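Presented below are the structures under discussion, each in the form of structure tokens.
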Structure 1
Amino acid sequence: MNFEKINVDQFNYSLPVEKIAQFPQENRDEGNLLIFWDEKIHHALIKELPNWITKLSHPNLILNDTKVIPARLIFSRGENVKPIEIFYMDPVNGSIEDAMQSKKSLKAWCKVRNSKKWKHNLILKRENLTAIKLTQNGNKFQILFSWNSEDNWSEILQKNGETPLPPYMKRPSNKNDNERYQTVFSKVEGSVAAPTAGLHLTSKMLNKIQKNSKINYVQLHIGAGTFQPISENTISKHEMHSEEVHFSIETIESLKENKDILAVGTTSARAIESLYWLSIELFNGNQEISDIYQWAPYKNYDKFLSRDESLIFLTNYMRRNKKKSLHFNTSIIIIPGYKFKFIDLILTNFHQPKSTLLLLIAAAIGNDWRKVYDYALENNYRFLSYGDACLLKIKK
């Protein structure tokens, strides 16, 4: 694939500020649902999603059950002085989930607002939490957090942190966000952004869907890089963020049943597609589970596998190595020209112009992404994290 031919400006569109949802709907399943099915656009409501899912052949919904952590830490510097805001991203060492159990101290990569006012020898303090700036790498800072209580890092964040709303929400978080910027099925702490397509689903809706469908879970802990704009004109110069993924053998085996696979959200889609490329890496001689790097799908591998062969290979590999789950990092980028290996449909919100998420949508439905987005804009759909959703049938 010639990445130089993919000009990011082709994926730009005008998004008026008033179209960006600043608050959630009163109820999760309120709002619009745009359906793009067999080349046609249909207007529906979120609460009608189960009716559309029944049109599929033995559907299998894959949900990302990661849990958003209160990653924004505000350190006051006194009256009439701007505070320093630390945005926790991920640990310097070890897994995200291990970091949440850390006690007494943790070294972490963070972003810092008002960082110029944080002199190198200044120790930030709030209640029983202190922060020391160690090093800087680009726009990220390595920070040593320490505390005296017996709380683990998860509990420290719960007591001191705030919900990390996206930068395009021009307001502070409130108590309602603590609940609404979290899916009803979230389980495992680790994300600094919500898998927003899942925000629309209620327990009642999931129970209704489950009567005729399989529901399985994956964990992809979403990093702050999900909001990173593409700053270069050509996609080949964009550096994709890496995120931690967890798959159980039960979820992988569910994919083997040749059902219509519906990824709820771009994070679920990226996780599932990364699984295919992990199988290809192993099948082509990689002896260990390795991270899936950005351009892995576009390499010239010696051997490829079909969807079924890939899943059989992975489950056999797991049984042979006595693994109940797979853990790896992925920085996979899905761009126009990519052929989806596992997923058949995607439920997703409407994304920012010139973003990697919008390129994923263009990979799924081709140039029709513009028709879909024009329809949504003309019909007053709400955009971005707290906005409306679309159900897209992927062009194969």
Structure 2
Amino acid sequence: MSRWTVERDADVIIVGAGPAGAATAILLAEQGLRIIVLDRARFPRPKLCGEYLSPEAGRILDRLGVLKAVDAAAAPLRGMRITAPDGTQIVGTYRAVGRWAPYRQHAIAVPRVALDAALADRLRLLPVDFREEVRVTDVLFEGRRVVGVEARLDGGRAVALRAPLVAGADGRASVVAERLRCRSAHPLQRMALTTYVAGVTDCREQGEVFVDPPDYAILNPLADGRVNVSVVVPLAHVASYADRLELFFHARVKQIPHLARRLTGAERVEPIRAMGPLAFRVAPPRHDGVLLVGDARGFYDPFTGEGVFAALRGAELAAEAATQAIRSGDVSARALRAYETARREAFRAKERVVQLLQLVIARRSLANRVAHALARRPALLDVLMGVIGDFVPPRALASALLRGA
């Protein structure tokens, strides 16, 4: 077992105060643990995001005590409208499927700045040492054990902070995951180009997805009348346009004709920003005294909008494992395997569904055939929406396919 042998500044140091890190900190603080949260930004801060939260994410936000604040800035999304390459449209809603019911019968679209602000405000009300504008630069080791982090304050002064357990929740470019050499490339190499537009007619209460291989696009209507527009393209196609994103974005929209028609008359109100590669792999840490949460633990693709829910649900699992580890005095990698096991049980089945959907949307003829089938089988579409909304287990989708729902 990896027992405490070092002076502690806290029970747990959490690197990153986005949804995964903030949620983990809130849950651990509520258990009476001493928590330090470090983030290089000052909140609220802008963050590139699709700004979609599934119906089941509402349950976790409620548990965290921030749902009311998030709802004040959010727009409800009753479902999704998906347009296939040939123009076939299917509309799915979030509603009860058999014995499975959503926490609320809608997802939400919420500006990421508002979501992060609500979580940060909740942190400030708790006995949490929340340090903003502190950049973690390295991980401290004693042999095979992580014992803390090295960070730089806003003025450049270096500090070392120690704790029995470090939780890396510092996102896609995680310093913790990189220092542990857990990251590796994923064969699905995509980039998201995101902006905001105003003036899209009749765009409210449902997200819109346009599939046109090799690309797809998502419209997410926000409460203030803006629409978050994300176009996801192969990373290799963007490489030669790195300094001409606006030109590339508009050319790509024109290549998705149903999207181009949908945006007729709309006005872009924000710059175009890029994020990628989207997918990457992260192996479980082999060191004692550390775990990874949220995007720091890996990310696949935004097609089903799983990012924020996965961060919040992962935080619940991480907080449970961390509480047990600290109270038992055993923060070994072996003891923390319970967290990785819980993650697999929580996410693996949906990851397989997402992988299948990626195969579908990568092939024009297959995407059309699947859209036609779902249009003929609304009960199957309901099940798929429940899986995407995180309240129906993926096994129900296999059952529905077998019985011809």
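Each reported figure results from applying straightforward, stated rules to the coordinates on display, with no laboratory input. Only a predicted model underlies this, so the values are computations on that prediction, with no experimental measurement involved. Cβ atoms are built from the backbone, for glycine too; each structure is taken alone.
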Problem - Which entry (1, 2) yields the derived value 57, 41, 39 for Cα extents along the principal axes in Å, for residues 37-204 alone - result: 2
Exercise for the section: Consider the structures 1, 2: one of them gives 45, 23, 20 for Cα extents along the principal axes in Å, for residues 101-140 alone as calculated from the coordinates. Say which. Expected result: 2
Fill in the blank from the handout: Ranked by distance in nm of label points 7 Å out along Cα→Cβ at positions 277 and 349, the structure on top of 1, 2 with the greatest value is 2
Completion exercise
Across 1, 2, distance in nm of label points 7 Å out along Cα→Cβ at positions 61 and 93 reaches its greatest value in structure 1
Exercise for the section: Tell me which of 1, 2 gives -6500 when you compute helix-only ellipticity at 222 nm (-39500 (n - 2.57) for each DSSP H run of 4 or more, over all residues; to 500). Expected result: 1
Problem - Top of 1, 2 by mean count of other Cβ atoms within 10 Å over residues 309-316, largest first - result: 2
